[in-house]
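Every number here is computed from the coordinates shown, using simple stated rules; none is lab data. Treat the numbers as computed from the prediction; the structure is a model and nothing was measured.
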Structure 1
Amino acid sequence: MKIFTNFNEFITESVRNSTTESLILEGGAAGHMSHPFDEKDLTFGDFKKIVEAGLQGELNFEEVATEKTDGQNLLATVKDGVAMFSRNKGQLISPVDLQGIIKMFTGHASKLVEETYIFAATDLADALPKIKDQSVFNNGKDFVNIELIYSKNPNVIYYERDVLQFHDIQETDGNGNITGSRKIAGELVKALKEVDADVQKTFTIIPPQVLKLGKDLEFDKNQSRFIKKIEALRDRYGLLDTDSVSRYHEMWWRETIDRNFPDTEQDYKEGLLLRWAYGDKKTLNMRSLDKSLGKDKASLIKKFDKEDVKKKYKENIRPFEDLFLELGSIILKNASNFVAANPDKEMQRLHNQIRTEAEAIKKTGGEAQIAKVEAELARLDRIGGIESIIPTEGIVFVYKGKTMKLTGTFAAINQLMGIIKYGR
């Protein structure tokens with residue numbers, strides 16, 4: 001294993017040798033929309049620009065900002081004049097027709113989930129083939145990404161509306177691989193309206209909901225506060241506004257490894273950095289550590305790898321996560337035009353439910369359940385408290401070609417609802 005003499009040499013070599021490895025940041029996952037703090041290539045300067053624009057109510061960098069809604073997902077296309085559907089990669093290769101969806105969901109453990117998908121597919125099977133220009137579907141290879149919002153089957157947010165919200169078109173290579181996307185949801189819905197097919201038996205088909213954003217009433221105060229937080233993180237390792245935030249995380253992991261395993265040879269530290277910061281589990285052979293480092297030192301590393309690494313991911317990302325969740329909660333408090341039919345009523349319902357059921361768990365729940373509830377309530381407090389809860393999953397915007405989200409309090413209330421409903 002090569003020994004690196006300095007941090008920059010290690011980073012340069014890592015980038016040169018791998019085009020597939022990327023820094024692991026808790027909260028991000030392949031195939032899911034990222035928060036700004038998940039995007040390793042953004043700089044501290046980029047973070048400042050997002051803060052200022054967001055508090056100004058001007059997140060329309062490249063496209064209008066839209067609402068991120070809380071429904072179920074379905075992909076749909078048209079092949080040889082017939083609507084076809086996909087719920088997984090295999091079905092991107094061989095999508096199923098309406099009868100296939102009915103077969104998939106009939107007898108589902110939840111009758112409401114069954115209704116959601118069967119009713120949605122029934123409406124789409126009627127609507128999609130009516131679009132005049134079918135080239136948009138590339139004869140079954142390209143799929144419109146659809147969110148199903150069924151009033152009888154809510155997740156966290158109660159919308160009290162039945163809508164099929166179109167998002168982008170997912171382009172595929174015909175072998176189950178998504179190769180690109182086209183943001184033409186508005187055009188598709190317009191095409192359906194032209195043939196009177198946007199209002200169906202159960203659902204109304206809508207485009208992404210454009211949010212109206214207002215300037216924060218405490219703009220100067222909050223901008224200064226957020227900028228100071230960003231600069232404090234930047235300055236921890238003597239970085240610049242032009243540095244990517246990934247450098248902070250890389251340095252943080254190096255510091256953590258040095259602190260926990262100070263007597264370990266440098267080449268093994270580099271291997272641990274690759275393993276824990278980048279998810280590279282091939283470069284360093286953990287099975288050979290006993291022989292290389294001795295059983296006592298190897299056992300400490302293996303114990304850390306098994307028991308502490310996930311906790312450290314959360315510790316690493318937490319200041320960035322809290323910063324952007326709080327930013328999101330402020331931006332969303334100054335937003336309007338949500339999909340929810342009665343946003344004020346739904347906001348009060350969420351506030352009351354969180355307070356009532358969280359208190360009930362703290363009085364009667366098990367020790368682990370109480371600890372989880374208190375941890376999520378503490379997170380809520382850090383990013384604005386229960387009063388900052390808004391009836392939406394968040395806001396979607398595009399910056400430097402990247403589609404990102406700001407979710408405010410939704411992550412915390414989603415976790416709390418899971419604990420309340422399922423005890424975990």
Structure 2
Amino acid sequence: MTRIVCVGGGPAGLYFSIVMKLGHSDTTVAVLERHPVGVTYGWGVVFWDDFLASLHRSDPRTAQAVRDEAHVWRGQEVWLPGERVVYLGGHGYSISRARLLEILTSRAVELGVDVRFECPVTGSELLQGADLVVAADGVNSAIRESRRQAFGTSASLGRNKYIWLGTDRVFRAFTFAFEQTRAGPIWFHAYPSAQDISTLIAECPPQTWEGLGFAALAQDESAALLKEIFATHLHDHRLLCQATEFATRSAWLNFRHICNDRWYDGDTVLLGDAAHTTHFSVGAGTLLAVEDAIELGCCLSSQRADLEAAVTEFDRRRRLELRTRQAAALRSMEWFERLEIPGDRDAVRFGFELWTRRDDHAVWRRALHYLTQYRAIRHVRSGLASARRKVRFHHWFSDNALR
């Protein structure tokens with residue numbers, strides 16, 4: 001294989017190009033991105049240790065760069081009406097999506113990848129002569145949509161409405177905040193994503209969305225109303241909109257669940273959101289895109305003389321893995337679709353149900369959750385997690401590991 005074209009300059013396409021050039025420096029890899037340099041939709045992405053582990057195994061230098069730019073959030077908090085706060089454990093990371101793409105683009109170019117911006121693939125001429133076409137062009141993939149029958153594409157919409165915004169209030173923990181309005185419940189998911197900026201995703205059932213009049217509001221008008229609704233939580237901080245093609249209309253979305261019966265057709269293979277989507281409430285999209293990229297690179301390396309065998313093996317491995325991941329993400333989405341804001345006595349139980357919404361739980365997890373409501377226990381738990389993280393980082397990012 002001598003020439004690969006990746007359509008889409010998101011994490012999936014860029015990281016696949018990095019993996020391929022690291023393993024096969026003689027292979028020509030081009031990444032075609034329709035947007036200009038630095039233009040992306042979305043504020044920040046969230047990830048956990050498994051994401052850094054995947055990066056480190058395949059390219060320690062990229063892992064180091066991402067780790068250096070990432071914000072660490074410690075714990076999760078559930079804010080309920082009446083100034084009730086429920087504490088969840090855990091820690092994670094977040095990074096500006098724009099900064100993540102800068103890191104990946106820089107590394108790809110350093111390795112010799114031909115990254116082209118403002119390069120929409122409107123015809124087949126840019127793909128001619130490619131031994132492999134990687135469709136990493138996102139949830140609305142034009143390549144996938146033009147061959148839905150071949151890929152066996154199915155799509156469905158979630159019930160709730162949501163909108164991606166930024167805020168200049170910096171959240172130190174991953175925060176869920178709930179409010180009860182005259183039209184019904186509404187809430188946000190928020191986390192730090194850049195210096196002095198947090199990502200804030202507001203979500204609500206359709207009856208709340210309709211009852212509050214969001215259907216008739218432009219993006220900035222929706223942000224203004226949300227600022228009023230969440231005034232208790234924002235403390236006079238701003239809600240920020242992005243200047244995108246969505247700016248002149250509502251910008252509220254329904255989650256689009258994408259599945260495909262097969263991820264390849266001839267010399268074309270799907271990657272990332274083009275192949276599968278997982279609800280934003282589980283924060284797995286970027287991790288799964290990177291894992292796709294790594295797995296496809298491994299399959300191409302092991303079956304370098306046989307493209308069909310390589311993409312067939314990739315399809316078998318990743319679709320099997322994603323079946324479980326997508327099922328868990330759907331459980332999370334459905335939990336939010338049927339939630340009711342609890343009364344005073346049920347707040348801690350509500351927090352536990354939120355924490356365990358994706359899977360069954362062991363008895364010890366319930367006990368740990370109730371203990372976590374005590375400040376001293378939270379302090380000990382956070383300290384142990386921090387110590388484990390430092391030991392892990394010392395092992396991953398030692399000088400020897402980066403040579």
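Per-structure values
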read-out	value
Cα Rg over 2.2 N^0.38 Å derived as 1.01 - corresponding label from 1, 2	2
Winner on percent of Cα pairs over 23 Å apart, for residues 162-337 alone once structures 1, 2 are ranked, highest first	1
Structure responsible for -15500, with helix-only ellipticity at 222 nm (-39500 (n - 2.57) for each DSSP H run of 4 or more, over all residues; to 500) calculated and labels 1, 2 on offer	1
